[in-house]
Structure P
Amino acid sequence: MKCPVCGMDCVKSAKDLLATLSSFYTPCPECSSRMLDKHRPHARLDYAPSCSCGKRFIDEVFAHIYVIMTDMGDLTLQDPLIAAGSPLIHPGIALDRPPFLPHDSLVLLSSRVTRKTAEKLVREVPEVRGVVKTGDFVPGIAGPDLTTVPRTYELLAGCDVRADIFPLPTGPLVIYKQQSLVHIEFPRAGYPKLRSLVSKVGSPPVPFFVDACSGVGTLGLAAGCLGVPHVILNDAWYASAFWSAFNLEVNREYLKIDRVRIFEQIADMQKHPVSRDQIRIAETDGDQSIEIYQGDFRSLPEVIPPGSSPLTALDIFDKNNPRALQKIREEWAGKVGGEVFIP
């Protein structure tokens, strides 16, 4: 599959990606590991090269990154190792031990890095696939106000498209995203949102599920993989709606669909980055009907068949205001009906 960001073949179908996963982060017999204190400077300014198998322990990768960033002036010798930034592995899975990284398996998020340094990191650190300049905000939509275009992080070098893998009773779900444009939701041990979804969908599954604030499609596509016949996904932010559609195509072999129709590509969607009205982005042909929209979830009832009473997930921005949450749930129940839950 062609990557929509870099144009290369760095994205794969779910089936192809999962086929490589069993030993992706495990060391070979010759691999070595050195645990470094992330909260102290790496005063020795050394790092081990990759093993002959092509992998390297993540601490050694960060030591390499630290050496380059200090040499370029982005860090000082008094900065702790952790000041280099945050690693996001690709593909992302919940691990019980630190990984040994193969080539092109890490996206670096850093508030300190410059473009020149980022280009050097991508060029000289084989594990780094992309470098993103971060800020003190959440990228994408982080609140109910849809009147302004949300802020995003900046991809400085390489490609920041990465996948997360989520387990389901029916098999793993693969979710790609461009990390500079959407918030970070790395797979957590126990997968609480997915456990909640599986419990609500049931077996046999409910006939209709709505993921009203879908992000890049995790809950909605999980419902599809669990066998829900009719699924609607929606998000007001263009990047989330686009990657929901992209992930529908990525996981199509695990769904009862014959074809995915995508009506808008990411370049077109950038012209309407935030939408209040509903824009149809993708739909399927086959035994399952899966639809993806870009729009305000409050206008989503316009495209939901009257009387269908779906199970609805409202994974909204601010979960810290119980009174506001209850009001939203009551309004949704009054317009759409069916059960509403907040994962």
Structure Q
Amino acid sequence: MKNRPKIFTIGGATFDIFIKAYDQAIMRITTPQERDEWLCLRYGGKVIVDSVIETFGGGATNTSVAFSRMGFDANFLGKIGAHHGDKVIENLEKEGVNTKFTKKTNRDQTAFSTIINTFEGDRTVLGYAGANKYFNAKDLPLKELETADWIFLNHLTEEHSKIPDMLLKILKKNPNIKLAWNPGHEQLVQGIRKWKKLLDRTEILFVNKEEASLFARTPYQLAGIKKDDPEFHIHVTKKFLPPYADDVSEIMLKFFETGVKNVVITDGRNGSQASDGKNIWFCPIISHKRIDTLGAGDAFASGFTSANILGKSLKDALIYGTLNANSVVNHFGAQAGLLTKTEMDKKYKAQKMCTTNTKLTK
């Protein structure tokens, strides 16, 4: 691709180990107010592990690999430690990601996760933030960032990180640079009023349903059916939302009051919704079958953003994101299933997803 769009991904990098354990159980607790689920292993026992898989993760590395596979000039900005750091760099460079601006620290090891896969295809993550804790605004290559076409800001682990504030200065100075943002827990808790200036410069905001509600301080409207049975997850074009999908339109409106250009709200098996402030689109998932869900959100966000960079419509961007996420959940690890541009084009032509839309009104 000539004159490839240049995109910097900012955030975490991790070294991951997947294990599949025998003798596990899932305990579900339901009250009138909530439903919770717990992965259970026998206390004091010896749990036999079926397989061990080493791979890589972290929001910034996942999205940088995704953008590189889509043909963009991908640059990773994050911090690694001494232990496993070289493996992270080697993997990124193998994927064609520029690691020139990656920072290293001897204060801690590279972020590390142990992922326990369940027999239902979900996972529980035991995560150690490691070197990610020490990534801060001083690590940003400011002059290089001003040459970007896009910046993708992932979750940040430092509680008082000044990285968003530094990026806001760059975006104000360079109005042609576009920002895609997947906020971290600290920003979500602080709320949209705190981050109105950055949201006003945000081209695409990515949040899941619960994050969106917390960030906007606005509840979503519960759907009429809440069952995991795929038979209930049927979407027809007679209505905008199927009976299993929650209504997030009020949350969308709150975000658009801040000036954000496009909002994307995901809800796992219940599909995703996106709006440009005028119309709102719904897209269902492709299949309930899955091997591992780790990295699905990063895959969706990078697929959606890639479509936007390529000039695709909001509807097509939702489809790109869904295709990428569906591919990832059918592989172990957050990066193995990420689609190349050729693979994406092929899957897009073959897809028959039932997307629907309506006007976004108060």
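Side notes on the structure shown:
- Among candidates P, Q, the computation of Cα extents along the principal axes in Å, for residues 75-146 alone that gave 48, 28, 21 used structure Q.
- Parent structure of the calculated result 12, given that relative contact order in percent (Cα under 8 Å, 6 or more apart) is the read-out and P, Q the choices: P
- Comparison of P, Q by distance in nm of label points 7 Å out along Cα→Cβ at positions 291 and 315 - largest value held by: Q
Laboratory data are not the source of any read-out in this text; all were calculated from the coordinates shown. Owing to the predicted nature of the structure, the values given are computational and were not obtained by experimental measurement. Cβ atoms are built from the backbone, for glycine too; each structure is taken alone.
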